[in-house]
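Only the coordinates and a few stated rules stand behind these numbers; no lab work does. On a predicted model such as this, the values are computed, not experimentally measured, just so you know. Cβ atoms are built from the backbone, for glycine too; each structure is taken alone.
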Structure P
Amino acid sequence: MSRHRIFSTPFAAVYPLYVAKAQRKGRTQEEVDRVICWLTGYDQAGLLQQLKLNVDFETFFAQAPEMHPNSSLIKGVVCGIRVEDVEDPLMKQIRQLDKLVDELAKGKSMEKVLRQ
């Protein structure tokens, strides 16, 4: 089975798309960063360093300090795929991040997005 091309896509290439999606709906880059840091355990400096290094998604998640223990609570459909049914661990993490950004853009409160 071939690896999905998103795994080798630079995270820094997709990050502006996450930000733009949220901003179109009245949310901020800071909120997107908070969601990413919540999920991955990066602090703001660590996130900026990953963006600067232009790491791919596989490296971004492999080097993540710690996935949030409540990430298992992220459920729902992203691009027609049910997040909780994704078997590949890396693809699941990518879909979880996509779902969080989608929820942010749809106007959910930060407390609900961050599963608090």
Structure Q
Amino acid sequence: MKSEHEIQKEIQVALSQHKCTVFRANVGKVQTIDGRWFDTGLPQGHPDLYGFRWVDNQIFYIEVKSKTGKPRPDQIRFHEFLASHNVIHGIARSVKDALMIVDGGLQGYGFD
């Protein structure tokens, strides 16, 4: 079974080759060498990948999960926020899922 990281890399490459610009969101906190905590600043639950389609500049968000991965409560809240604004987004467990979400303009795929 592929890890989320492996799936994420495959999706980034596929979307980039599919006339999309895609960014990886580095989220979380790390402790600096002098003991201070650094936060990336992105909201809790922010999806792993985001970007836009070149054809119409529509933005999209992709939460990457393994075959058995489940969204956390903060990811579900972020999904609800995106859904309330009709933003293209969903959970992708494969390149096929990601392309389906982006090409189909799907909203909330995989969260149900």
Q) Between structures P, Q, where is relative contact order in percent (Cα under 8 Å, 6 or more apart) highest? A) P
**Q.** Cα Rg over 2.2 N^0.38 Å, for residues 8-63 alone - highest-scoring structure of P, Q
**A.** Q
(Q) Given 1.0 as the derived value for distance in nm of label points 7 Å out along Cα→Cβ at positions 24 and 40, which of the supplied structures P, Q does it correspond to? (A) Q
Q | Structure (P, Q) behind the derived value -9500 of helix-only ellipticity at 222 nm (-39500 (n - 2.57) for each DSSP H run of 4 or more, over all residues; to 500) | A | Q
Q: Identify the structure, out of P, Q, from whose coordinates distance in nm of label points 7 Å out along Cα→Cβ at positions 56 and 104 was calculated to give 2.4.
A: P
Q | Read-out Rg and Dmax of the Cα atoms in Å, for residues 32-95 alone, computed value 12.1, 33, structure in P, Q | A | P
